[in-house]
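Each in C-alpha cells, the structures are laid out below.
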Structure I
Amino acid sequence: MLKIDTHAHFLPRDWPDLAAKYGDLRFPVIHHGDDGRHRIYKDGKFFREIWPKTWDPEERIADYARFGVQVQVISTVPVMFSYWARPHHALELHQALNDHTAAACRDYPRHYAGIGTVPLQSSRLAVQELERCMDQLGLQGVQIGSHVNDWNLDAPELFEFFQAASELGAALLVHPWDMMGAASMPKYWLPWLVGMPAEQSRAACCLIFGGVLERLPQLKVCFAHGGGSFPYTIGRIEHGFHMRPDLVATDNPRNPREYLGRVYFDSWVADPRALRYLLDTVGHERVMLGTDYPFPLGEQEPGAGIAALGLDEARQARLYHGTALEWLGLPASRFA
C-alpha cells in the first residue's frame, strides 16, 4: 500500500551563512565538526544536532523503505523561518531552502513531494515566493509557523498571503515554532512538550475565530502534530463560544466545531488512544500519516501508530495516502 509521510523535515547540508553576512547571530548556522557531528547553532549557542539523513535523499529513501513508506513530503525545520529578520534577508534564506527542496523532488519524483517556506514578515514577499514555489519550482505548497512575531494567524497583515494560497490551491502545513512561554519554562524540554501543543491550538483558533477559514473556504490547511491540543480541547473551545460569544465570537459567528471537517491533521500524536480520539472527532478523511522525521520527538517507526489501530484496508489507505493526495492536489500516479 502506498504510504506518504506528510511531515518530514529536510535541510541542505550547507546553507548561506547569513549570521556572518549580516552580522546577526540569530540566523541559524551549520557547523560540520572534525568528529563527524553536524550541529546547528543559533544566537551563538548550540541549538540541535542533525545527521546525514536530514539532507541525504538516498539515505532517507533507504531508511523509509524499512517501514514500507515510499514517499515523503519534505519541509524545512522551523528554526529556519527567521520571521524576526529583515524581510529581504529572510527571503535569501527561504529561496536557498526552496531551491534545495525542489531539486530533491526533481531528482527523485517517485519518492518526494515538497512544500516550501516563505518570509511571512512581509506579505508581499511571502506571496512572491509562494508563487515561485508553485509556478516555477513545482512544489505543492508551503509550511508556515503557528504565529509570526507579534501577529497571530488572524492578523490582517497576513490575509493577502492566505488569499493567494487559496487561489493557487497551495497546501499549507502549520507547524509550531517560537513556543509561547519558553522563557518561563526552560527546564524539562517544556517548550516542546507543553508549548508546541498550545501553539497549534493558538493557530487553529485564530484561523477560525478570526474568520480566515470562513472567508477562504477553499484554503487547504493541515495542522502538524495532530493539531496539538486543539482537537482535544474542542469541547472547551466550543463551550466558550456558546457561553461567552461577546468575547469569543466577535469576528466569526460560526461554531468552531464546524471547521473540523474543513482542515487536515497529521497522525503523529504519540498515543494510539489519542489517535483514535482524533479520528473519531475529525473523521478519517481529515487525517494523514505524519511522523516529524528525522527527529527524536517524532514517530520512530513511521506508520506504526496507524497500523496499531487495526483499521480496515479502505480506512488505512485513506490515512496512508488518500488524504495526503487530496491535500497536495496530486494523483497517485505521480508516485507509481
Structure II
Amino acid sequence: MARAVGPVSAAAQDHAKFRALVERAQKLAPVRTAIAHPCDEVAIESAVEGARLKLIEPVLVGPEKRIRDAAARFDIASFELIDAEHSHDSAAKAVAEVRAGRCGALMKGSLHTDEFMAAVVARETGLRTSRRISHCFIMDVPGHSDPLIITDAAVNVAPTLEDKVHIVQNAIDLARALGVADVRVAILSAMETVNPKILSTLEAAALCKMADRGQIVGATLDGPLALDNAISPEAAAIKKIDSPVAGRANVLLVPDLEAGNMLAKSLSFLAGADAAGIVLGARVPIILTSRADAMLTRLASFAVALFLAEARRVRPEAAVQ
C-alpha cells in the first residue's frame, strides 16, 4: 500500500497550474458571461476580478437593488445589469441571454445550485443539447505534474452506461479545449480486473470497447483501473498493468457521484488541491463555483470557460448540438 500523505497546508500549495491556466486564458478575448443572481459580495467580487483580468465580460442578472447593495464597495458602473424579480427569475433571464446569443457563458451567482440548474435543463427554455449535462472538476494537486480532470462529482448521481458515454466525451472535449494533446482516460473502479459482480468494471470494459469502435473519440481509454494504478506509475508496474493510460491518466471517470465527490474533496482537504469546476454538455460552458472557493480557483473556472468558448468559436462544427 502506498505511503499515506498528511494534510497539506495552504502555504505549501503554490497554485502554479491554475496561475498558468489563467495567464494563458488572458491571451484570449474575454467571454461575455451572464451571472445569475449575483446578490452577495463573493459573486460581485468574482465578476469584478474576472473582468479586471479580461477573462469575462459580466452581465449581472438579478434584483437590481440587491445587486447594488452587494456591490457597495465595488465599481460595477461598466457592467450591464438586467433586473429580475427573484432568484428563479434571475436564472430564467440569465439562461434567456444565452439562448438569444448575447452571452457565450453562464455563471451561478448566490442562488442554490438546484434552482440554477433547473433553468438550465428546462426542456422548452433551457440550454439542453443532445449530450447529457455533466460536471468536471479540474484539480491542481500538489506534487502531481499535470492537472487532473475528475468527472462526474456534482451532477449525475448514478449514471448509466449510456450516460457515461456522454460524461466521458464531455471530459475529453474539455481536456482538448485546455490544450491537452494526449488525453488519457482512466475508468475507475475498486479493482483493475473485470468482475461480473461489480457493475462499474463491466461498464469500464464496455466503454473501452466503444472507444475502440469510434463511439468515443479524442482520447485513449483504459479500465477498469483502481485509483492507485491509474495515477501512480509505480502502482501500475507492481500490478503489471501495461497500457498507455495506467499510471499516467489525466482524466478520471468515477463510477458515481458519491465516489467522485469523495475523491475530489479528499484531494482538496487532505492533499491541499485546488478544484475549479465547469458544467459541460449545454449550449455554452457553465461556471459552477462555490462561495467557499478561493479567488484563484474561481478565476481558474473562468479561464476554463473561456477556453471552451474559444474552442467553439474556432471550431463551431465541434459545438454540441
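Tabulated data for the structure shown
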{"read-out": "Which entry (I, II) yields the derived value 25.9 for mean count of other Cβ atoms within 10 Å over residues 104-111", "value": "II"}
{"read-out": "Computed 122 for volume of the Cα convex hull per residue in Å³, for residues 24-175 alone - originating structure among I, II", "value": "I"}
{"read-out": "Answer label among I, II for the case where helix-only ellipticity at 222 nm (-39500 (n - 2.57) for each DSSP H run of 4 or more, over all residues; to 500), calculated from the coordinates, equals -10000", "value": "I"}
{"read-out": "Which of I, II yields 28, 25, 20 [semi-axes √(5λ) of the Cα gyration tensor in Å, calculated]", "value": "I"}
{"read-out": "Distance in nm of label points 7 Å out along Cα→Cβ at positions 48 and 216 - structure with the largest value, from I, II", "value": "II"}
{"read-out": "Which of I, II leads on relative contact order in percent (Cα under 8 Å, 6 or more apart), largest value", "value": "II"}
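None of the figures in this text is laboratory data; all of them are computed from the coordinates on show. Note that the structure is a prediction, hence the values are computed from the model and not measured. Cβ atoms are built from the backbone, for glycine too; each structure is taken alone.
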